[in-house]
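Listed next: structures, encoded as structure tokens.
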Structure 1
Amino acid sequence: MAAATPNLLVIEDEPKVAKSLKQGFSEAGYIVSIANSGEEGLSIFLEQELDIVILDLNLPGRDGIDILKTLRQHTNTLPVIILSARDDINDRVLGLDSGANDYLIKPFAFPELLARTRVLLRQDVSVPTLEYHVADLSVDVINRKAFRHNKELNLTPKEFEILELLLRNQGQPVSRRMLATDIWRVERATSLDNVIDVHIMRLRRKVDEGFPVKLIQTIRGLGFSIPHDPESNS
């Protein structure tokens with residue numbers, strides 16, 4: 001369980017990014033340590049009792065994946081969020097498969113990183129989530145497959161990413177801005193409102209059409225969500 005005042009380590013070699021993250025998390029009430037290299041991060045990890053690590057992949061010397069694997073040799077219970085400009089699906093899979101609990105693409109919106117941090121601190125995160133099960137929906141993150149009542153859903157890559165984002169934030173609203181930054185890699189969602197709505201409509205049709213329990217909910221003014229107890233919303 002995280003401490004009342006969470007102790008957070010940021011391993012990031014870009015000074016401006018590190019400074020911005022330290023300021024944001026400090027203002028949110030976190031105790032923040034900054035490491036500019038993987039080796040420095042490991043030293044802090046060994047010296048302090050941490051609650052969560054924010055880890056960049058492109059580090060001088062040993063890269064972030066190597067650092068992550070070393071962390072996991074010591075503990076499976078410390079939450080780790082990867083921050084990376086590497087947006088290829090193979091990089092995301094490698095990060096999650098190496099022990100990360102979440103993977104956020106740069107550039108990102110700090111409120112979303114803060115929200116994901118809060119979610120991980122509330123959870124038992126002894127292993128990263130690579131499969132999701134909600135009602136009769138099953139999602140395999142590694143193989144990028146989704147099934148409803150044992151029938152595979154023919155999702156496009158964007159539709160799968162949206163579904164994964166909804167499941168990663170299950171029970172919480174996913175805003176259009178979160179969708180814009182995480183899926184389309186842009187800061188402002190306004191120009192994408194119609195595109196987002198079309199993708200949500202198509203995803204909802206594939207996931208929910210023909211099934212008595214509707215999983216994808218619209219939360220007026222906030223965004224979209226898959227609730228923890230979808231049957232109570234049907």
Structure 2
Amino acid sequence: MSKFAVVTGAGSGIGRACALGLLAEGWSVALLGRRAEALKETAALAPAGARTLVLPCDVGREEQVTAAFDAVKGAFGRLDLLFNNAGTGLAATTPDLVSGEEWRRVVDANLNGSFYCLSQAFKLMKAQRPMGGRIVNNGSISAYAPRPGSIAYTATKHAISGLTRTAALDGRPFDIAVGQIDIGNAASEMTERMQQGVPQADGSIRPEPRMDLQCVVDAFMTMVRLPLSANMLFVNVMATKMPFVGRG
């Protein structure tokens with residue numbers, strides 16, 4: 001039986017890689033993101049015969065999210081998986097140098113956008129027959145410990161953990177399994193700067209190891225392949241030698 005997914009932030013990096021992982025296993029995938037051309041590039045990388053739906057969408061805009069999920073319902077008829085992956089951050093700086101506008105931009109993309117998409121997914125998954133589905137939220141290593149100068153990003157990723165726990169509880173009566181994947185130093189456009197050096201807790205600037213993006217895809221697909229009677233509530237996949245465990 002065909003399965004249908006929504007992946008946000010599908011135009012690059014982790015979102016693109018995980019969307020292609022789903023497509024390779026026969027899923028139909030709606031690709032959401034702000035940049036239409038990037039989404040089309042992802043769709044062009046799909047295996048022959050794979051079904052994609054390109055939906056340009058700013059997840060921080062509730063009306064755009066609603067329209068996108070209406071389109072998914074119209075095209076697919078049901079939703080079996082949401083990967084809440086879209087997110088953004090700011091250049092490393094202290095809290096006094098973060099403007100209200102910058103703060104709201106990160107909160108809109110990382111937290112509000114995840115909630116808007118999760119809410120729409122619940123709406124579809126509760127109403128469809130058979131009922132239920134899976135939601136995977138992209139947290140971060142920052143959901144556990146901050147990097148220096150990352151207050152907006154870290155605050156939103158801590159909040160994603162609360163979103164995950166509560167939605168997992170609220171999804172039980174409706175066979176909706178909600179989990180979170182926390183990723184550290186995957187090799188993507190977003191982490192290229194780590195090869196040159198990034199701020200450390202001791203005030204130094206040092207390069208950090210990264211892991212292949214396929215490691216994230218493998219962990220994600222392990223979560224996705226579970227029956228709805230089982231759930232990985234939190235999964236942590238990280239570069240083995242990154243400076244996370246222990247004193248910074």
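Computed quantities for the displayed model
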item: Entry that produces 13 once relative contact order in percent (Cα under 8 Å, 6 or more apart) is calculated, selected from 1, 2; result: 1
item: Parent structure of the calculated result 2.4, given that distance in nm of label points 7 Å out along Cα→Cβ at positions 140 and 156 is the read-out and 1, 2 the choices; result: 1
item: For mean count of other Cβ atoms within 10 Å over residues 148-155 computed as 13.1, the structure of 1, 2 it came from; result: 1
item: With semi-axes √(5λ) of the Cα gyration tensor in Å, for residues 116-219 alone derived as 21, 19, 13, matching label from 1, 2; result: 1
item: Ranking 1, 2 by FRET efficiency 1/(1 + (r/R0)^6) of positions 100 and 196 (r between Cβ atoms, R0 = 25 Å, to 0.05), the structure that comes out highest; result: 1
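Values quoted throughout were computed directly from the atomic coordinates according to the rules given, and no laboratory measurement underlies them. All values reported here derive from a predicted model rather than from experimental measurement. Cβ atoms are built from the backbone, for glycine too; each structure is taken alone.
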